[in-house]
Structure 1
Amino acid sequence: MSETYPDYEMVEVDFPAETLLRITLNRPEKRNAMNNHLRGELFDALMRADQDKDIKVMIIRGAGSCFSAGYDLTANLHGDQPFYTAGGMGNWPRHVTEGCFRIWDLSKPVIAQVHGYCLAGGSELASACDLIYVADSARIGYPPVRSISPPDNQIFPWVVGMRRSMEMMLTGDAITGEEAVEYGFANRCFSEDELEGKVLEMASRVASIPADIQQINKRAVHRQMDAMGIRAGIRAGTEMQMLASLTPSTQQYYAEMQKGLTAALTKRDEKFGDYRTKKD
């Protein structure tokens, strides 16, 4: 490789095929919950790869049982952010959105390889990628709408439409891998055993096009979304997230989280009988 990559602590970088770089979120014991240390390493690897003349496609996946269950709510997400975002009210949702657009604006294609839980911030990370391939085991959703707020990066109306996104936002229910494809969130769904091979196959097809052409192909699609107002819409969504965090119900839930995160999450989901409270 023409670019060197550090020995990261919370992500792993490997090169599964010629011109492909793969980043694995590596906190399986935490369901790959993202703190700012992990996010910093992820962005660093992506930026290095985007400048690496030997790399043409990047893949993001998760170690262990899932892609990512979201942001690490036990961490200080306002401290040591991996890049500067203006402070004040709404700093965090703006920071998340800016991070998603950083991935969106890379010159090289980024593929999300999703299995298991892809929740909350995990769904925001996947949605920032250019292509999403999912396992039939995938469960994709935004359960924080039940107790805290709508997404920081409100991508759902843009990719799954008004009615389906409304149902997801009003229930916090997850959709399956097959539904993610049907709804337009993901490109294709495979069995979990097939997923890695199929992603590498597709990544190699994408990499067969010269990188200087491919970056224009990406932008040709993104500029159409820009013309329809996606950036303005998502940035407006950060204000909705901030408003929700100030409601009495959210403030009460924050207090419950301080007493014990696991208990608070269980209380949130037990009336729905899903996520950690699901009985197989």
Structure 2
Amino acid sequence: MTTQVPYRPLPLDQSDVRYDHGPDSLVQPGVPAGKTVEFGWSDSTVYPGTSRKFWVHVPAQYDSAEPAALMVFQDGQWYLDPQGEVRGGVVLDNLIHRGDIPVTIGVFVDPGVLEDAEDPKNRNVEYDAFDDRYVSLLLDEVIPQVTERYSVTEDPDRWGICGGSSGGNCAFTAAWLRPDKFRRVICCLSSFVQMPGGNPYPELIPSVARKPLRIFMQAGHRDLNWDEPESNWLANNLRVAAALAEAGYDFRLVLGDGGHSPNHGGVLLPDALRWLLRTPVKLGREDTL
């Protein structure tokens, strides 16, 4: 089937571009709003001394007799904000109401904050690291508080994780290290260049057996250091995408204009979720049901 895409002229100045949100990112009449519940967590053994908030968005269609899919978002409050760039709860409500995606519980997790520290923000420590600490925090400390209250499927093909900037490579790393749990990934403007020791993925992806992941990537033509030989955010996202392509992954890369802004990735969230959670599954060189 051929999809006809309307013509739109390309902007001449790629650095200062803003994308309009579509109807799926706006509160729509007749669409029941899900319920959002706030939690606090200050007893972490993975990141001792940190506290954080997270929010669970339960769709109106949730039925405890039917286990829901799960989508985890980094930078939770920012990604949940209905007036922000991403509007995760609004998007989930609209897509679920229309039947575009299965009933999905959203978990919006803020990065940790260190008490009495000169720099209390633990975001980059958690998000940029190439280790399993953050995904262990999710699986051992955060998500159990969700599953003890709500019925969530154990099918990893229906567990997703999403983030932008450092949260983007955090989402990628979580799924890469634990594909037995997370197999659907959205990573926007990922800060692979900030990972301690450098970006491991261009060499790592083709060196191991293909993992059962489906990955939606967004990158910007004018992301940080886009025309520099070092710490080039655009180039590193392209290198990861190229490695995924050559290794036969089921992935999609959307390039946009503008700089290091969550605008484009936020506008794309409805399409990203529809693409990630579609069936039947297409895994690169082979189709499976």
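With Rg and Dmax of the Cα atoms in Å derived from the coordinates and found to be 18.1, 53, which of 1, 2 does the value describe? Traced to structure 1. Work out the source of 1.00 here, i.e. which of 1, 2 gives that when FRET efficiency 1/(1 + (r/R0)^6) of positions 64 and 120 (r between Cβ atoms, R0 = 35 Å, to 0.05) is computed. Answer for the origin of the read-out: 1.
Each of structures 1, 2 was scored by distance in nm of label points 7 Å out along Cα→Cβ at positions 16 and 152; the highest score is held by 2. Tell me which structure, out of 1, 2, gives -14500 once helix-only ellipticity at 222 nm (-39500 (n - 2.57) for each DSSP H run of 4 or more, over all residues; to 500) is calculated. The value was obtained from structure 1.
When distance in nm of label points 7 Å out along Cα→Cβ at positions 72 and 264 is computed across structures 1, 2, the figure 1.7 traces back to 1. Given a value of 1.2 for distance in nm of label points 7 Å out along Cα→Cβ at positions 184 and 224, point me to the structure among 1, 2 it was derived from. Comparing all candidates, it corresponds to 1.
All of the numbers you see were taken from the coordinates with simple rules; none came from a lab. Bear in mind that the values here come from a model prediction, so they are computed numbers and not experimental data. Cβ atoms are built from the backbone, for glycine too; each structure is taken alone.
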